[in-house]
Structure 1
Amino acid sequence: MNNLKNIATACVAFALTSQVHSADIPTPKDGWVSWQVDAVEDAPAWCCFGNWINNKGPKSFTTCKLDGENHGYGSNDNAKTDAVRVYARFANGKLERLRTLAAACPVEANTPIKQLDNVTTEDSARWLIGLKRDGREEDVLSSLAIHRGELPFTTLKAFARDDARDETRKHAVFWLAVLRGTAGAEVVESTLFNDKDSEQRKHATFAITLSKSPNITSDLIRAGNTDMDGEVRAQAWFWLAHTGTPDAEKPILAALKKDTNDNVREQAVFALSQLPEGRGTKALIAVAEDRSLTHEQRKRAVFWLGQSESADAQAYLDKVLMNTTSR
């Protein structure tokens with residue numbers, strides 16, 4: 001099996017390198033270097049944030065310390081950018097750290113940052129593709145995904161479909177979902193329904209919810225109803241509940257009654273608890289009251305009602321306890 005994986009990885013690498021020649025970017029032997037490239041359409045303005053209010057989210061940019069930890073690294077929902085800067089730190093000619101941030105994001109480093117002015121977006125993508133990604137997989141693939149152009153997209157698609165390394169495929173699917181619009185969503189959808197590896201399909205149930213797909217709800221319902229693997233079906237119902245889509249409880253309740261897998265049915269009850277407040281309580285009460293369901297399923301619904309802070313859930317449990325003690 002390992003030999004087959006090695007062959008598959010080599011085939012992907014050969015297919016990519018036969019089309020992509022590594023870019024000769026004049027990186028230093030030691031220290032930081034930076035260059036600016038075009039970002040994919042609707043790219044998030046990655047930066048570091050400060051002034052968190054009641055743990056509800058970042059209020060404003062703060063300076064990113066390139067040599068420090070990535071505290072608060074990300075973006076808020078409204079900040080977008082059409083350009084990013086790639087920051088790379090080297091020691092003895094070896095890449096030590098890679099950060100890609102919005103071009104307007106303020107940064108500071110312990111040593112001077114050498115600015116390169118003549119690096120094209122495609123050259124930057126080629127350089128990223130040619131890197132050895134040991135220990136920097138997510139940094140490299142996320143940077144590649146936010147680069148504008150067809151080359152980054154086709155490379156990530158190849159990684160998602162054909163790379164023999166499971167984590168590489170998952171990272172590629174994730175960043176295609178997050179950053180590459182409807183085209184990226186189509187790759188995620190293909191993984192969800194066509195991949196032979198159930199772990200990849202399970203990961204795709206999550207990734208599709210982050211994508212620009214117009215079919216998120218219908219895809220999750222289809223996966224929940226048809227996937228051959230129970231864990232994939234269970235995850236489909238979980239993420240469907242998290243989307244908060246109207247009437248999500250209907251297919252989940254139907255699965256609770258018809259799925260033959262005990263774990264899927266148990267996870268379906270849990271998924272109902274993840275629905276938006278009010279809807280989840282109502283659905284769980286319906287399960288608890290449904291005598292066509294098994295005692296275990298109804299008891300599980302009562303358990304999750306007990307974990308809820310909803311006033312309606314507590315009122316229902318009080319009623320159940322009163323009925324029990326009055327007998």
Structure 2
Amino acid sequence: MAGIVVASSNGNVGIRQAVEVLRSGGSALDAVVAGIKPVEANPEDHSVGYSGLPNLLGVVELDASIMEGRGLRAGSVGALTTHQDAIEAARKVMEELPHVLIVGAGADRFATEMGLPAVDLLTDEAKAIWRERLTGENRDVAYAARIREMVGELASDPQFPEEPPHGTVNFIARDDNGDIACGVSTSGWAWKYPGRLGDSPIIGAGNYADNRWGAAACTGRGEMAQRCLTAHSVVTFMRFGMTLEDALRTAMIDLKQLDDPYASEMNIVGLDRDGNPAAASTALGKTYIYMTTAMTDFIEAPRIHVPLA
């Protein structure tokens with residue numbers, strides 16, 4: 001079977017590079033990194049990497065994870081503030097450290113030690129969006145209480161009908177050897193409480209890959225995927241004999257059990273061990289993309305709709 005790359009729709013700026021890696025004999029892991037890096041560098045995407053929307057204090061914090069389906073190796077970084085290439089940092093954690101996840105100042109230090117270039121992540125456009133959402137009545141509320149209140153208010157900001165403030169990029173690749181890799185990168189929930197980690201850097205929640213069964217990755221409100229271990233659930237359901245489509249539906253239905261006043265859109269992309277792609281969303285009309293090494297360009301396909309209501 002030809003190599004294949006599957007991605008969330010905002011991966012359209014990097015999917016061709018990822019497929020070219022597979023065509024040249026590169027690994028699924030190399031393809032995932034090659035696909036995500038252009039998204040992290042894209043200033044028009046305010047949900048990932050450079051120009052990501054900041055936390056409540058105006059600091060951009062990046063999260064990323066990567067996982068290899070052969071051997072189940074994984075690496076993650078969280079609350080990375082000084083470097084754009086979060087997916088590269090996550091890969092370095094996997095390859096250079098005896099750890100899986102490092103965060104905050106440790107992640108910044110490690111990225112520097114690995115020779116990744118430092119970048120000022122906050123652009124003028126992202127700063128302007130951040131400031132606009134923070135304007136309003138200055139209520140006489142204790143600072144910590146006001147911060148918590150604003151996190152809740154901005155979680156479902158009505159001014160983001162098309163681009164929810166907690167977007168992410170997903171990439172899954174399968175190479176000619178049958179090896180699968182999966183990567184996730186994000187700037188997280190916009191205006192989040194400083195230090196918040198969503199599902200993206202959490203192996204099993206936002207990202208999981210296993211050559212024996214397949215892979216899955218999530219975008220949307222990460223707290224939901226954290227509580228249901230959504231990415232791992234999809235892979236587990238395939239392990240128990242479900243098709244990828246049924247596994248996606250079942251993982252989505254599990255989210256209905258959550259008591260969550262901030263529940264919002266969730267999305268999953270998946271790939272089974274035979275290289276068949278599919279994706280699901282709680283919202284109507286959502287799409288994902290995929291491209292094989294035999295194709296001249298990617299296909300944008302509809303996601304399975306699984307409403308939470």
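Just a few scattered comments:
- The greatest value of distance in nm of label points 7 Å out along Cα→Cβ at positions 100 and 236 among structures 1, 2 is that of 1.
- Source structure of the calculated read-out (mean count of other Cβ atoms within 10 Å over residues 204-211, 23.6) within 1, 2: 1.
- Source structure of the calculated read-out (helix-only ellipticity at 222 nm (-39500 (n - 2.57) for each DSSP H run of 4 or more, over all residues; to 500), -16500) within 1, 2: 1.
- Parent structure of the calculated result 27, 47, 23, 3, 0, given that P(r) over Cα pairs in 20 Å bins from 0, in percent is the read-out and 1, 2 the choices: 1
- Which of 1, 2 yields 22 [relative contact order in percent (Cα under 8 Å, 6 or more apart), calculated]: 2
- FRET efficiency 1/(1 + (r/R0)^6) of positions 28 and 228 (r between Cβ atoms, R0 = 30 Å, to 0.05) - structure with the largest value, from 1, 2: 2
Bear in mind these aren't lab numbers, they're just calculated from the coordinates by the rules spelled out. Values in this document were obtained by computation on a predicted structure and should not be read as measured data. Cβ atoms are built from the backbone, for glycine too; each structure is taken alone.
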